Structure 1
Amino acid sequence: MISLVSTLLLSGFLSPPSSVLEGMESKSATFEGWLRASRGVETLETSYEAKMVIQTYASTYTVILDKGKAYEKENYSMQQVDVKMPDGGAVTVRTYILGNNVYTCSNVDGKWIPEKTKVIVPLYKGAILKFLEDLYNKGAMGFVEGKKTVGGRVCSQLNITIDVSKLSWMERCFILAFGGLSAVNPDEYAHLIRPFSMSLCVADGVVMEKASILELAEPIKSTVRLYTLVKDYKVNQGIPGDIFIVPPKIEGDEIWYVWDGRSFSGLYVPNHENALKWMKTNTSEGAVVLSWWDYGHEIRGYARRKVVAYSPSRNILWSVSGAWDEGVNGPFSDHEKILDIARALTGSNLSTLSENMRKYSAEYLFTTRFDISTSTFKALLEIAGLNPDNYIANGEFTELGKSTNLHRLWSDNPAAAEDIGKFLSLVYEDQNVRIYRLK
């Protein structure tokens, strides 16, 4: 970092003339070529190291980022890096950028603890490239070009100064993020940005080395210097999809997880963990699971499998304990879908159960012992439009109750097992969960 910053200082790049872009080129074929090449990179895997130096009135802080690994695919990315703090502390951190959403995970005692991170602008690749292209097209950039050898490779070096006076408020927010302040309050910082300087050493659409200096005027008066060096990279090679899966956070009977870039929260039953582990390991990634909706969140969040339903319909809110927040727990399910599941479980025809599984492309059926507790079963019967008194009397299942699919799925009766075997195979069992596979 010292050699690069010293070079930029000696060249005058980091101390631009009073007219900001005076003496610089406003157009760059190298920059345009890099933009095109970068958009052509479908996947990128890099190893890197970085440093952030924050200088304020009172002191200077240095944060070292070591053993960095980054994976990019379309508008998804994941970075894992060892962060060494000024006070001597260290932590391994993962940052997931999934479209407009950013999630940060710290490794604490061997467990990843995820949190959603509030950022002032989108940080995915497409948004960053569009931002840079917009600045270029409006003439807010000045270029001084050269060549530099990075990691034994000759790269094009673009020394860039950005005239902040030409930027919109949102573009100033991008400058803050690009300069390392992606989570600050833009109302306090955006109007204090001085001319922004950065250096990009590029090859094959990849930024091999990047340095930037973000200066903020009074009353904050601070400087943030960033330096990143790519040590190795692979372009357009396969990246496993699970790289971009944010680890779930489990607290008691609640699971928080990310699905398709959005966070969800729902019920987690601790004694289902072994069954969920089995499902995650022994079923295909594209498998769909039918269960009562209560278990949908834990199946999605822990086992990472699709489910037929993970939320109630509005019509059955009377059966839900506590309030349902669509912003946190997810949108309501279609009522017909809920009825289909309830009728499949409480009916006495196994062919109807298998037909409903096929209707929703479900390969697996997830059932729990709690489902046949009398209180839960009564709710299922009512939702299915049946009279619970015909199925449960004096706290016991009647003959009609014992003939239901759900009761038979948990029965150890050989005749019931034989009937079930015509449609389903028992593939997992413990004292709390039974998982069946559709034949």
Structure 2
Amino acid sequence: MLNLDSSPKWDAPVGWVPTDTSKSKEGFGHAPFATPPGAECPEGRWKHTSVTLDDDHILIFGGLADKNKRFDDVWIFEVSTGTWRNVKHAGTPPCPRAHHSATMVGTKMYVWGGYGGYKQRRAFYNDLYVLETAPYVLPEETDDGTAPSSEYEEGDLVWTKINAGGPMPEPRSNHTCSLIAVPASSDNKMLCVMGGRDHLKFFDDVHFFDLNTMEWTNVEMRPSLPSGLAHHMALSIASVPDYKLFVFGGQQGGDSRSDWKYVKNVNCLDCGSMQWMSSDESGSSFVEGEFPEVREDMAYCYHRKSGRVLIHGGWSQKFLDDTLYLDVSSIVGPPYAVYGLEPFEGPMTGHTEVRILGEDFSNGNIKVTFTDGKNTENVSGKYHSPTLLTCKSPDWLKYAAGEVNLRVNISGEGLTVNIVKEHILKSTLYTAFT
């Protein structure tokens, strides 16, 4: 059960900040890059994909230019120097395309779907390719001094086409593809393809590709989108115990073209229960604050430390240049969880040991908060293992006996947020939050 006492909230625009002034109080700033004169750079394009390789490198693939020219090139941008590099790649690459998805899993970039083709041929795709972004290393010489033959050269980035089994999604473009794990702490990693469109319809389906078996798989209680949707945002965020997948905006389809419209709804998929929390600006909503303008094709990213989804720009019969954020910390929570407490009861005089059971605890500055909604006491906690913390319960004599909630904050990562279990006690009742 989620603690929605503090709901996700839209906040005022962060705003672009000139590079010669201090950053915004949230720590976000804008720094334009100018390619050095004479340096190579990719042709202008849109509907390409961009992924981060590390803190200093961004990789782009594909895209669309004037006169319907589509690309299958790979470029890497080095942030520290502001320079581009056209990357030599080998193997079996995708055909030129745009409107596709690209998802990083470790050092591998998975490209799925899109719209494109060679010369005048145009088609929607449902094929899957993977690019190994770690440069290829030639095999070492054998004991007899001979070098094994290789079809690749040193430093190549190598493409592979995945011949996936299972119930494959229909060809489409303008979908999203997100990395999740079920549960979040497991190695059961999957790609989640959501929505999109072809030349006839908008899709509301959700599909899962198992990265262990390399097959499209049916997940129990597989969800559908609340409506056919394309050009939207889908951002998966690791949360304990289950990933949360946030969907915002996009273009919503209907039976006829007159039914198509831009939207600004926010939906959140719990990847454990496979249940949606849905929200819109005019009805029942789990999101607070003033909703932004409707839009599609916006840029977005997640800032883990603040628990905020940053969104910039987009299209809504005009180009948008605003920047805003959605605070989702109350749903995502920190990278650890509380599952239960021992003992089940505690005296109002306090000073008794409480064992806090959970997952992914770390050794740091541990603060434990006890609250009944009106009164709050904070105590220090002690780390024992990734699944066990302890603390001394606070003196509660100056307050009334009853229900008390417990939350944990480790090294400022944030308070746990989900109600896990209730314990009915003689004098005090503890409730654990993850």
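Just so you know, all these numbers are worked out from the coordinates, no wet-lab data involved. Keep in mind that this is a model prediction, so the values were computed, not measured. Cβ atoms are built from the backbone, for glycine too; each structure is taken alone.
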Worksheet item: From which structure (1, 2) was distance in nm of label points 7 Å out along Cα→Cβ at positions 117 and 213 calculated, if the value obtained is 2.5?
Response: 1
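With FRET efficiency 1/(1 + (r/R0)^6) of positions 237 and 301 (r between Cβ atoms, R0 = 30 Å, to 0.05) coming out at 0.55, pick the structure among 1, 2 it was computed from. Provide the component values of the computation, followed by the final result.
Values: 1: 0.55; 2: 1.00.
Computing FRET efficiency 1/(1 + (r/R0)^6) of positions 237 and 301 (r between Cβ atoms, R0 = 30 Å, to 0.05) on every structure in 1, 2 gives 0.55 only for 1.
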Worksheet item: Looking at structures 1, 2, which one was mean count of other Cβ atoms within 10 Å over residues 77-84 calculated from, given that it came out as 18.2?
Response: 1
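Quick check on the output: 4, 18, 26, 24, 16, 8, 3, 1, 0 is P(r) over Cα pairs in 10 Å bins from 0, in percent, derived from one of 1, 2. Which one produced it?
Details: 1: 4, 18, 24, 17, 13, 12, 8, 4, 1, 0; 2: 4, 18, 26, 24, 16, 8, 3, 1, 0.
Derived from the structure labelled 2.
Rank structures 1, 2 by FRET efficiency 1/(1 + (r/R0)^6) of positions 261 and 333 (r between Cβ atoms, R0 = 35 Å, to 0.05) and report only the one at the top, that is, the highest.
Details: 1: 0.95; 2: 0.55.
Comparing 1, 2 by FRET efficiency 1/(1 + (r/R0)^6) of positions 261 and 333 (r between Cβ atoms, R0 = 35 Å, to 0.05), the maximum is at 1.
Work out which structure the value -7000 belongs to, where helix-only ellipticity at 222 nm (-39500 (n - 2.57) for each DSSP H run of 4 or more, over all residues; to 500) was derived from one of 1, 2. Display every interim value, and only then the final one.
Working: 1: -7000; 2: 0.
The read-out was computed on structure 1.
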